[in-house]
Structure I
Amino acid sequence: MTEKNNDEQHNALMDYPCEFTIKTMGYAHIEFDAIAVSIIRRHVPDINEGAVKTKLSKTNKYISVSITITAQNKQQMDAIYQDLTDNEHVLMSL
């Protein structure tokens, strides 16, 4: 499948702009929530009040951060996930 076909399929599933929640996980002891928000703010400077939700694991070792944004296009989403993937503190992103 070509990249163009992948983009076409993605665009058929997503109707931009749209609300989208990005969930990312890391270690809780390093202020991971601030790291995650700063990464996403590179691409979405106007994160709304209340758009960030956090949850500690049962052992308090890990934290998940969910950030709801208004996604503008596939390129923006690809860039966000690439920056999250490239960050050494990010263990996983969904």
Structure II
Amino acid sequence: MRHSKYQTSMQILDTISDGNTSLVEIMETTYVNKKKTRNIVGQLVQQGFLSQGYNERGQKTDTFDMTKKGNKTLGEFKKVAELLKVHAPEMLITKKEEV
């Protein structure tokens, strides 16, 4: 099943919520190709939901971490998902349907 850009963005935030995460780990978790993942992650960085890592020489790396804004947004998303489970479960995509 195809996900919206919003759903993919929330899945990326959820993946990164555990800590510093590489682009490859994000792609493996979301099952999205590299170009699309890089595009969505770039937008999340620009919007302040994620921060990009830097190496010891000050160059950007392909690792990302959550910002306070990202954590807050993910928390709100999870609250909405819980409400939907109770009041409108048909609106949620379950893992079983994704396969």
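Of the structures labelled I, II, which one yields 40 when relative contact order in percent (Cα under 8 Å, 6 or more apart) is computed from its coordinates? Structure I accounts for this read-out.
Quick check: 0.7 is what I get for distance in nm of label points 7 Å out along Cα→Cβ at positions 67 and 83, calculated from one of I, II. Which structure matches? Considering all the candidates, the number was obtained from I.
Out of I, II, which one gives -11000 for helix-only ellipticity at 222 nm (-39500 (n - 2.57) for each DSSP H run of 4 or more, over all residues; to 500) as computed from the coordinates? Value -11000 for helix-only ellipticity at 222 nm (-39500 (n - 2.57) for each DSSP H run of 4 or more, over all residues; to 500) corresponds to I out of I, II.
We did not get these values from a lab; they are worked out from the coordinates using the rules stated. This is a predicted model, so every value here is computed, not measured. Cβ atoms are built from the backbone, for glycine too; each structure is taken alone.
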